[in-house]
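Take a look at the structures below.
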Structure P
Amino acid sequence: MNSLDLIRCGLISSGVVAVIRTESPEPILEIARALVRGNVRALEVTLTVPGAVEVILELRREWGDQAFVGAGTVLDGKGCREVIEAGAQFLVSPIARTSLAPIAKEAGRVLMLGAYTPTEAQAVHESGADFVKVFPCDGLGTAYIRSLLAPLPHLRIVPTGGVDLKTAPEYIRAGCAAVGAGSSLIPKEMVRDRRWEELTAHAAAFSQAVAEARPGRGA
């Protein structure tokens, strides 16, 4: 299995992609440690975080192959190349920026592109994206995912937006490869009060809920 396959499988195995979006880079290392202790091992640092590239470098040094570190809110080729240089293992865009596909492919990185409609979802798949980030998923729900996958079962879908501890397993049962979660997984008050043990327990509950919803687990 090559490194690209390892990352793909790692994201699916983790089941939960943590979308880390903070106003300051200062708490991110502790957030990441708490999440990994809770078995959430896919860490997406959005480029809206000040100094995000340096944060990605630091997380890669910290975790090596024990966790998967990616970059989110990648909107253009320049930003894409910067985070690849920093060591990001997977790249996420909230939009259907198909021009990122050849850059990711050349660098051997996993790519997740945003889509909202069936046409966008198929287009980003055809561009070479490994995963389709259905975003924002708040108003769509699992019925939409099932309807999307019925004619397009080849899509690896990762819904983001409106995914919480209750809906995460429902999305997995609907056929999603994994889920993306931000504030519902990393509550601002836990970060503000530095309640890292509580965050670890919350992440563990998220991870367990997703794992138990996998086919064959009897959930």
Structure Q
Amino acid sequence: MTPELNVVAAYGQFLPDPLRLLPPLGAVNLHGSLLPKYRGASPIQRALWNGETTTGVCLMWMVREMDAGDVIACAETPIAPEDTGGTLTARLADLAADLLLRWLPVIAAGNAPHIVQDASLVTFAPILRKEERAIVWTQSADAIWRQIRALAPTPSATTAFRGQPLKLLRAEPTAETTDTIAGTLLAMEGTLRVATGSGVLVVHQLQPAGKRAMSGEEFLRGARPRAGERFE
């Protein structure tokens, strides 16, 4: 039986041409960005990491080039300060389902648009590399906060304490200034604060290797960091 239409979402590979060209109505793809921005494998995480305030999902015609097909329609959503890679992925999945259902009858009728992407506005979202998970504490508190949000809950941003790995799951940047070496733990009244290259990061939730996720306060009670100890 020949399919009438191929629909792809979060596939991560090219459909073979015989399969892509088989259905009489063609093949469409749902992509988690507002094209032509963030073509590629990690559009949701890269948007968060780069500090975008708006993103969305686009329904487009598939071609033999990564996320380069003509666009049928897009749906937008704001990015909230509390959003993570996990929450934003879930919201975009709901938007994608609604978008597809709304446009399927138009595609079936042969009336779906072909909106050419502006090549001058193309940006890319390459696949996340393992080494990108490691936090560089000489960065600003804001940059580290965006990294943590983008990678939460998985694969998660990582650091180490006393030689043991830690996942940082939720944090918040502050404008507080300090002359302390970046990465130094600044405990105060049960709040886990960490010096960065610019500003101080409050860590609300983290997960030591082999243990459950815990609050910054729980970590301080258990680890009892000494003055001057640092995240590595």
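Only the coordinates and a few stated rules stand behind these numbers; no lab work does. Quick caveat, the model's predicted, so the values are computed rather than measured. Cβ atoms are built from the backbone, for glycine too; each structure is taken alone.
Once Rg/Rh (Cα atoms, Kirkwood Rh), for residues 139-178 alone is calculated for all of P, Q, which comes out largest? Largest value of Rg/Rh (Cα atoms, Kirkwood Rh), for residues 139-178 alone: Q.
When mean count of other Cβ atoms within 10 Å over residues 19-26 is calculated for each of P, Q, the greatest value falls to P. Taking FRET efficiency 1/(1 + (r/R0)^6) of positions 27 and 123 (r between Cβ atoms, R0 = 30 Å, to 0.05) from the coordinates of each of P, Q, which one would give 0.25? Of the options listed, only P reproduces it.
Using the calculated result 16.9 for mean count of other Cβ atoms within 10 Å over residues 91-98, pick out the matching structure from P, Q. Each step should come with its number before you reach the end.
Values: P: 22.8; Q: 16.9.
Going through each structure in turn, the value belongs to Q.
Starting from the value 15.9, 46: which structure in P, Q was Rg and Dmax of the Cα atoms in Å calculated from? Source structure: P. Suppose log10 I(q)/I(0) by the Debye sum over Cα atoms at q = 0.11, 0.18, 0.21 Å⁻¹, for residues 107-194 alone works out to -0.31, -0.74, -0.93; of P, Q, which structure was it derived from? Answer for the origin of the read-out: P. Assign the value 25, 12, 10, calculated as semi-axes √(5λ) of the Cα gyration tensor in Å, for residues 75-154 alone, to the correct structure from P, Q. Only structure P yields this read-out.
Of structures P, Q, the largest value of FRET efficiency 1/(1 + (r/R0)^6) of positions 11 and 211 (r between Cβ atoms, R0 = 25 Å, to 0.05) belongs to P. Quick check on the output: 21 is relative contact order in percent (Cα under 8 Å, 6 or more apart), derived from one of P, Q. Which one produced it? It traces back to P. Determine which structure produced the value 3.9 for distance in nm of label points 7 Å out along Cα→Cβ at positions 59 and 171, calculated from the coordinates; the candidates are P, Q. Label of the source structure: Q.
Suppose you compute helix-only ellipticity at 222 nm (-39500 (n - 2.57) for each DSSP H run of 4 or more, over all residues; to 500) for every structure in P, Q: which one lands on -7000? It traces back to Q.
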